[in-house]
Structure I
């Protein structure tokens, strides 16, 4: 039963999937003291989030922050940070590249859905972005349920010890 004070979503360029995930997770974890952020595996320079991703999130009633892309770094890993990535190849690459990598799972793995790949909608039409958002929504909702359950179990364990 792990509990985390920070959740970090990671995708390739930090322009659409990971910021959409972070926005969805913030929706589900409102009122909880958990910081939710996103990063990219390959971010050559800061740029705004993809306008299609922003539009799709808005269509679902969620406003993505006006942050810009950020590169994943060794400093992003610690015992209190849960790192959720889009596919198993990305997870493997993180463990090969970052010597401080810890608590890295694919989003589908953490959601209890096995090894589903979250396809990158980059350079595709709005329908692909919408399908991606809907897939992410389901996986993030299941992940949020797991996080809430783990936090409740920890609180119950702590109160039973008193």
Structure II
């Protein structure tokens, strides 16, 4: 076995990082993105895009700035994402006559169809979601993450 192979298989001590919320959240995000691309990479879908389309579907005509703020997406990144979704024919942008500074977002028929076709895979219980946690663990983790992110609802308390 080469030195490199031996190094890769050795355990690495993380020390206090193993209880750092920021570090653990980042590691969880990396794992989620890895699983996301394995499940959805062939659809030309990037992390965040389905969520953006989902929220637009639930809030037709939502202002682009409010959507960016709500989802914690930087305005420049939101603009790029919406342009990409527009080019794919999934989202349309409307600038109202009464407020030329505002951009309102709507799903197109193709965007609606995309959501319908992939909703079960995105929210379902398949290999993408097989993370080794029980359903009770998943509910508890989701509740704790909502609280941590400031998205807690009355049902969580």
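What follows draws every value from the coordinates through simple rules; no lab data is involved. Worth saying up front: this structure is predicted, and the values here are computed from it rather than measured. Cβ atoms are built from the backbone, for glycine too; each structure is taken alone.
If you rank structures I, II by FRET efficiency 1/(1 + (r/R0)^6) of positions 102 and 142 (r between Cβ atoms, R0 = 25 Å, to 0.05), which sits at the top with the largest value?
I
To test your reading of the models, identify which of I, II gives 1.5 for distance in nm of label points 7 Å out along Cα→Cβ at positions 22 and 86 when calculated.
I
Among the shown structures I, II, from which was the value 2, 7, 13, 16, 17, 16, 12, 7, 5, 4, 2, 1, 0, 0, 0 of P(r) over Cα pairs in 5 Å bins from 0, in percent calculated?
Numbers: I: 2, 9, 19, 22, 21, 14, 7, 3, 2, 1, 0, 0; II: 2, 7, 13, 16, 17, 16, 12, 7, 5, 4, 2, 1, 0, 0, 0.
Of the structures listed, the value fits II.
Thinking of I, II, which structure, once relative contact order in percent (Cα under 8 Å, 6 or more apart) is computed, gives back 26?
Details: I: 26; II: 17.
Working through the options, I get structure I.
Once percent of Cα pairs over 18 Å apart, for residues 46-117 alone is calculated for every structure in I, II, which label goes with the largest value?
Values: I: 55; II: 29.
Looking at the calculated values, the largest one is I.
Starting from the value -14000: which structure in I, II was helix-only ellipticity at 222 nm (-39500 (n - 2.57) for each DSSP H run of 4 or more, over all residues; to 500) calculated from?
Source structure: I.
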